[in-house]
Structure I
Amino acid sequence: MEKLTLPLIIFGALGDSINPCAFAVLIFIVTFLIAIRKKGKKLLSIGFTYIFMIYITYFLAGVGLLSFVKQFKMSNWVYLFSSLAVMIAGLINIKDVFFSQKGFSLSIPDSKKSIIQKYIEKGTIPAAMILGILVSFLELPCTGGIYIAVLALLADQATLLQGIFYLLIYNLIFILPLVFILLLVYFSLSSETINDWRKKNQKWLRFTMGIVMISMGAVMLVIKFV
């Protein structure tokens, strides 16, 4: 299992990185910045601040949860729960592709979108910092399943220092698509074009996330208990 830890973490991070929730918020940010004539270095500084805050928030939350599980020796229970939970979350994601209006859904709650919009419209670096932290927690329904499974895997298979190293790698992979989107806009591809692509492919991004979740949970269970 230890030999599979890094490949599973990379696999999970790649699945988690195609996250329509984080994509949408970043695209809304850059679209608004362009609308109020904030381009070039200002656009990059605000965009990278948002992305960095997502990175640091996820990383610190992961280190805190990993330390908690390690300290209280709950890794076996957390491992089992997380493996099953990530598979259920994957099934819900796949359900959303075909029956998006029915039953429970994994997305940012509509009631919180006005809060996100308020900080987007400020168009400042401090607002981007708050937005990065806020979105990190609000998008947990979209991404939390994979991350919790990764934390359970690390709690079971790695020391705390190894886990911190793996979390640095995981969260770097997680934010790479956001960096890519920001640079595309900076180098003249319109935010409208990217947003149209996101809307067109949102269901299949969610479907892919669902497959990754189910696969990761199944592999964790098989290796641990079979």
Structure II
Amino acid sequence: MTLRFTQLLDGKKTIVFLGEAGCGKSEIAINFAMGLRGETNQKIHFFDMDQTKPLFRSRDVTKRITDAGILFHCNEDVSIEDVATVAPGVIEAINEPDSLVILDVGGNEHGARTIGQFAKYLNNDDALVFFLINPYRPWSRDLAGITDTIGRITEASRTAGIRIISNPNFGLDTSAQDVIAGNQKLEDMLGGKFRISLVCALESLCVEIRDKVEGPLVPVKIYIRYPWQD
């Protein structure tokens, strides 16, 4: 079942993306921003809050995001874990009437710690906190590893009431069977301890798998690429 991005928000106006480095947070956050831009005339603020040095960051495609009419915010001077600084204007954007705010939070607990200062805004009825899990990543091989990662990151970010996004992918080489098998693997590992709210798949695969996974399906376009993929 594929829903519109506005439906996926469940009436919320602030959307947070958390997860371990490499799980696909930035790509999914950008897809939400772009999808919402195509469905609503509301002002959309996108905050790249990455404090670490991963391979992919939202700021790598700043022009594409801003060309879509999305207000992009990041602190260009911050790229290391021990500098707990974020782009200014988060609270102002959250409090802005009729605006949507997307927070792409840097991987692991070091990056997540920077949003703890906004906890009272992110744990209220207007906010939605997604936690991405890619079952093909080393730290998501079993429930113990997943539980530990969720615990460390949510404690550091002071967030509660997270919703799980299943993101079983290998990038552009992902097949429909990879998504189906990976999502089933994640469901089996979670064993009811956590419920999967959304499943992500490359846009080209959604027709093939939409009746083979439970819950809403998020069609994903690849915006951040290696230089040799352009």
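The numbers here are math on the coordinates, done by the rules we state, and not lab data. The shown structure was predicted, so the numbers you read here are calculated from the model rather than taken from an experiment. Cβ atoms are built from the backbone, for glycine too; each structure is taken alone.
A few points about this structure:
- Given -29500 for helix-only ellipticity at 222 nm (-39500 (n - 2.57) for each DSSP H run of 4 or more, over all residues; to 500), calculated: source structure among I, II: I
- If distance in nm of label points 7 Å out along Cα→Cβ at positions 21 and 69 is computed and equals 1.8, the structure in I, II: I
- Source structure of the calculated read-out (Rg and Dmax of the Cα atoms in Å, 16.3, 45) within I, II: II.
- Answer label among I, II for the case where relative contact order in percent (Cα under 8 Å, 6 or more apart), calculated from the coordinates, equals 47: I
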